[in-house]
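Given below, in the form of structure tokens, are the structures.
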Structure P
Amino acid sequence: MINKKISSKILTVAPHYIKTLGGMSHVIKMYSEIYEDFHFVASTRDGSLLVRILQTIYGLSSYLWFMPQKDIKIVHIHGASKGSFWRKAIFIYLAKIFNKKVIYHIHGGGFKNFYKKHPYCVRHTLNKCDLIIALSENWMTFFKSIITNPENVKIIDNIIPKPIIINNKRAQEYCSFLFMGQINKAKGIYDILEVLRDNKAEYSGKLKCLLGGIGEIEEVQKQIKKFELEDLVFCLGWVSGEKKQMLLAQSDVYLLPSYFEGLPISILEAMSYKLPIIATNVGGIPEIVLNSQNGLLITPGDQQALKESIDKMLLSDLRRKEMGEISYQLSKKHFPNEIEKRLILIYENLLNK
């Protein structure tokens, strides 16, 4: 627990962690549980355009109420690229007007492409921050390369809860592959479907692929029907809570062939449940998925490599378990007690400057 002496001086700005789905909201919810005092402003939430605009206006109003308060010393802002960046830039500049110290905690995997389109605005905004938090060595190197003071970039690993259900595997009638996240092209979902379509006869009775998430669900269901994959692929919609824990505990392999990533919460959670991973070599993934140790890494869009990785996972239950054990050991540094220590050090250093 981050004690009141420190936490009472921190204001967190991020998407609404109850009314917004996704990895960043998961992180904020976890943070809310480890601060003795949790001062929070929601910058946006899921919903219609009007709902999102109204939430941003309300969030700015709440933020302006906090700004004159002398007890608030640090504003910890969580954001990403595109619209998130422009919203958070407003909060960053306002904080500096009120002489607050600013931490910009950058999530998501699209920041490099975003920076190419808006280099001046991104650099100017990041240079206003007292600290940039990156999710991995890969992202830390990138942010150091574009700001004036590279020493102002630190790493805080994404936080995950300790696994609640473990050693609850089902009978091994088939190998269960689990995907969780946004259902769209950027996450590699159509690569999965096309590989299963092209090898339907070979995989029939040997595997099942469970898709949990939101996004292009109708299109995916159409393709499942078109490709006659009803016995191989199952769309579950958004999963959370006990249902997610049970899925993680009863699956055999975690699958995330994304085209862009920061440091995926879903992979870290799967690792904590002792799952071997098939993923792509993008963002911070190679720092948590060690190729041929706790998983297999492929190039985004390489369907042949995806098939070969699936085949390797099907070969040996023992090998999957060995990889899964390594996954679990690697996931421990993302548990709350470890992240608390890192956050406390960062906050203390900023407060003492």
Structure Q
Amino acid sequence: MVLFSTGRSLRSSYKRDPPLHMSLPKVKFRRLDGILLLDKPQGLSSNQALQRARFLFRAQKGGHTGSLDPLATGLLPLCFGEATKIAGNLLGARKAYDTVARLGITTDTDDAEGQPLRERPVGKYTLPQIDAALRQLTGRIQQRPPIYSALKRGGEPLYAKARRGEIVEVEPRQIEVHRFELQSAADLLDGGEPLLRLQVECGSGTYVRSLVRDLGELLGCGAHVLELRRLWVEPFREPRMWTLEAVQALAQRDERSLDACLLPLDAGLIGFRRIDLTDEAARRFSQGQRLPGIPGPVGPCAVYDGAGRVLGLAQLDEGRVLAPQRLFNWPEPGQSPAPAQ
């Protein structure tokens, strides 16, 4: 088992990726709206994965919904066109991960791509001891993010300061861990390698690297992430993911086959209550007007016209006034450019 990667490290991976026009051949980009559930490969930053997918789709505009570390694999929802307007909603969504923790060694990045800081003996732990430590890291807790992260201090990412060797105090912040469970400790309990296979379900802002680091400290031996895979992001609980290789194969076939792997924008709005408007009300809403007399529960909602086209996101207040929050700009009235399913 390789404990420390000899390839590109997380420390060097946290650099600004080159602009799309500098890193990819010139192509004619097109208006495209939809969501791709990408299975991000190991070794690419989230932005690099986005750029490659955007090039294959020839999409004019694209964005991802929250970074995955270069070491990590798994679900990275990519939003194209108007779907970029809901990327922030997915950024704050609940997520789940599988991870492998290597006990006994801490690193400066809290994962296997960093430099080792300290090695300590690994004790003969029992399952109740491990479960007790996991419970301490479940619920609403204070977590100190890794210094090698994209969080900003003074307008500059922490990883930039870390690469210069600056000492930066990272303040803990509150996160919520819904589940932190042991899947297997067979390697450790059988006298083999000191590995724990874990599953995490957590809210926005949680760093699995920090969870594993803190688990190691609770056990008294230190730990770092050896493997990390994102399983799902709300509302995509059972995602059909596409690899870059599969997307490339579809791109070489024809555009219709390629676009068929996209989800429509409103697939990312499953958690929003739906409000359907008459044609006249839909016209006024699309112009940004507030609409009085709309029945329904108070709170955020997704607004549709009579043809079933999603017009935007809104807030319904206690006075039954529907206030537009974010409008979607479709190319033709009455027709959404969502891909054929």
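To which of P, Q does the computed value 18.0 (mean count of other Cβ atoms within 10 Å over residues 97-104) belong? Clearly, the read-out refers to P. Taking 38 as the value of percent of Cα pairs over 17 Å apart, for residues 233-288 alone derived from one of the structures shown (P, Q), identify that structure. It must be structure P, since only it matches.
Taking Cα Rg over 2.2 N^0.38 Å, for residues 57-184 alone for each of P, Q, which is largest?
Details: P: 1.35; Q: 1.28.
Ranking P, Q on Cα Rg over 2.2 N^0.38 Å, for residues 57-184 alone, first place is P.
Tell me which of P, Q gives 19 when you compute relative contact order in percent (Cα under 8 Å, 6 or more apart).
Numbers: P: 15; Q: 19.
The read-out was computed on structure Q.
Structures P, Q were shown, and semi-axes √(5λ) of the Cα gyration tensor in Å at 37, 21, 19 was computed from P. Highest-scoring entry among P, Q, by mean count of other Cβ atoms within 10 Å over residues 33-40, is Q.
If helix-only ellipticity at 222 nm (-39500 (n - 2.57) for each DSSP H run of 4 or more, over all residues; to 500) is computed to be -6000, which of P, Q is the source? Numbers along the way, then the final one.
On the way: P: -13500; Q: -6000.
Checking each candidate, the match is Q.
Here, each number is a calculation from the coordinates, and none is a lab measurement. Remember, it's a predicted structure, so these values are computed and weren't measured experimentally. Cβ atoms are built from the backbone, for glycine too; each structure is taken alone.
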